[in-house]
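Right after this note come the structures.
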Structure I
Amino acid sequence: MDKQRITHLKSIFDKIVHAINNEDNSEQVEIWFARELQEILGYARWENFLVAINRAVESCKTQNINIDDHFREVTKMVDLGSGAKREITDFMLTRYACYLIAQNGDPKKEEIAFAQSYFAVQTRKAELIEERLNLLSRLETREKLRTAEKLLSQNIFERGVDDKGFGRIRSKGDTALFGGHTTEDMKNRLGIKSNRPLADFLPTLTIAAKNLATEMTNYNVDNKNLHGENLITNEHVQNNKSVREMLDKRGIKPEELPPAEDIKKLERSVGKEEKKIEKETKKLPKGKK
């Protein structure tokens, strides 16, 4: 997501924030209304959005967090267009409630992905939102590679290749992708311990490149009905070479890209951050409707 799009979405989300006073009027509490949030998250039907709200409520319950601190059902009167009015149900939500709703939405939707970071960052500066979006993109890409490699391991095991053979296939794929540099070469170049996966320290672009080559191998192993280590190795090497050639045409050499922060450290950081969101969120004032 580029900076212009982030700034545009931020302006839309900023417009629907409301402020109410707490019980003793000593400070203001930020709140959002579900009906307004529904629209900017791209849900056409209230019934469908209620599914995400209910999942968020259940998530709150499983963490032993008081639901009334973050979700409050309210009623509103809306105009029907001919002078008539109708009463509808809505919810008053805290920042934490909005975050949980976004977490239970479809992350493939750009608005949902943005909301997950928008409500997670307390100050909600565009730069911090962008930073978190990039971080989550890297984590998501790494998880896709894990899944693709697990599938490849399972596929080739059924075709006569054991775990050691899978390691050799993956290593030769790396050598093709990194212009002749082996997995161990790349670990040495990037200062990575030998017992850690190379992909845990690669930038998002390189992880995505490895994932694309692995997905291509998975597809062709099935489609071409490949058996045995030699045939599957050749397939994986060719796929990595093809991905490298594509990057090279754009002036990108994977082996020259700098390392990124340890993915495990980022995963722990995100986990701690999510626990802090509820604690840092100001609770709904009692009795406010």
Structure II
Amino acid sequence: MKVHEIMQKRMAFSFEVFPPKTDVGLEKLVGKDGVLEKLYKMNPDYISCTYGAGGSNVGTNLVVLDAIKKSGRVVPITHFTCIGNTREGIKQQLQTYLDHGINHILALRGDLPFGWTGTGGDLHYATELVKFIRDEFGDKFSIAVAGSPEGHIACRSLEADISFLKQKQDEGANFIMTQLCWDMDKFRYWIDAIRKAGITMPVDVGIMPVLDAKATINMALSRNGCVMPRALCEIISKNWIFPDPFAPNESEQSIAAKQAAFKEAGMAYTVKLIDEYRVCGINGIHLYALNKYEDVARLVSLIGLKDM
């Protein structure tokens, strides 16, 4: 069964991993008793693997997806971007995925590498990529697309962003995987707005567990421009590492204590956030595993998504 078909029947549950940059990291992820094998034990519906900026780590992306496919336990989904890709190159890469039995794809424009002003390829927007996939491959792929509850940072307005999301649906997309959003008021407005706009695709909510101050601040501000609600800011402030989390000069003992306290408060915050999402009528929870197991396993247990 395809992922969007699962979401039409019940709420789905999944993880996101990334292609490691080192052989050691790859072994920890895909090797015997590695992170993937542990994630399978929670019976997710799918695991997605990111696609490096500018096409970097594409080979490792396929190694990870091959391992997921070979397990027979879960559906593999590849991320795929327009960055630096020609039409012919895209066609060849997508055919390679199909040859490997990977027929689910998250179609993205992609984050532009530092200093780039465009994609550097033949396609410039995710709408074009969705259309290209459908024109070239028909229904061979199930296509996910990104949704931005606060509006994409590069888009002129939230309304324009929603109209482009509707265009992705019209071009043949099957379901939505949302970008990071911690502001539930904005999410509730967005989910109502996309339905009023005629967007009927299932919505799978992307969630990064709040476990580390540096990662939280970086993810919110470096690419996404996310609103950080007062409750989240309080967790950061109460556990602030001086002079800042990116260049600390406190004692190691003090830093460790604050990191541990932040992690506990962040875990509770994430549980509450997921509770709020689940009552919004969403179709899936997609957890960023960050190539780790223990923290997401604990989170899954706390929110009661799966029996452990």
Structure III
Amino acid sequence: MSPARTTRLALMALSVGIVGVGFAPIFMRLSELGPNSTALYRVAFALPFLAAWMWLERRPPAEPRPLDRRDWLVLALSGLFWSGDLVFWHWSVALTSVANATFFATSSPIFVIVGAWVLFHERITKGFLAGVLLTLVGAACLLGSSLSFGGGDPLGDGFGLVTALFFGSYMLTIKHLRGRLPSGTIMLLSGAFSLPGLLLAALLMGEGFAAETLVGWSMLIGLALVAHVLGQGLAAVALAHLPASFTSVAFLGEPVVAALLAWLILAEALGPLQGAGCLIILAGVWLAQRYGLPRAGRPTTP
């Protein structure tokens, strides 16, 4: 398969994955459980399907490489980073405004870009950085007047930045693992390693573990299948063929998807400023794609 076709298929997988992850806030809003318990079930209910995915990948004629100690270490780190991302995000929301928590969490591309440049020697151009800046401006517009610089809780805002650091680190570990392992194996094992942290967070917050209705359970199953298996899984597939720096910026399309779904499903108003923010984010992602993806005759590394 030609590199151009591989890149196009990876972009398609990433696009579908981002849409899947965009459903996560909807399922979480409709969940009958606390945020940490909901996140716990998001991963736990996904594991059987991820195990089936891994089994399909390991069928003949595929010859999976045995995992070594380094693989297990990075897989454990990816699980730690994923659970840290979710836990600190929920703590940030609890302490500061949702808008502030969301904005600071969307700064994850900054950490990914630095890490990808250092670890993978990815080529970072001025045009790509302009796209990153544009997406952050769009994120600020999408959050609208509820965003308050200097008016939020400093600890909550700081937890938002920690969330971005954890998510950025998670993406970098997945990018590293995709050079060595198939997607199903990574998603299954990293998810399993994230469960202890999510369980501990739910217990510390005193959250319940049983939904009251079948609708409540269906929201948890939908979250696991749509956001985690489909969304995160396809993003992991794409990371084998796309730069981590670009993928992190493309993930800022997730708030756009979530805002549109909230408008359509939950009847949450989407004003002119928020609409403009969505368009600015998409323009920034396009610019990042234009200058952040390899083209014929242009390498991604120096």
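Work out which structure the value -14000 belongs to, where helix-only ellipticity at 222 nm (-39500 (n - 2.57) for each DSSP H run of 4 or more, over all residues; to 500) was derived from one of I, II, III. Working through the options, I get structure II. Could you tell me which structure in I, II, III was used to calculate Kirkwood radius over Cα pairs in Å, for residues 59-138 alone as 14.7? Checking each candidate, the match is I.
None of the figures in this text is laboratory data; all of them are computed from the coordinates on show. The structure presented is a predicted model; accordingly, all values stated were derived computationally and were not measured.
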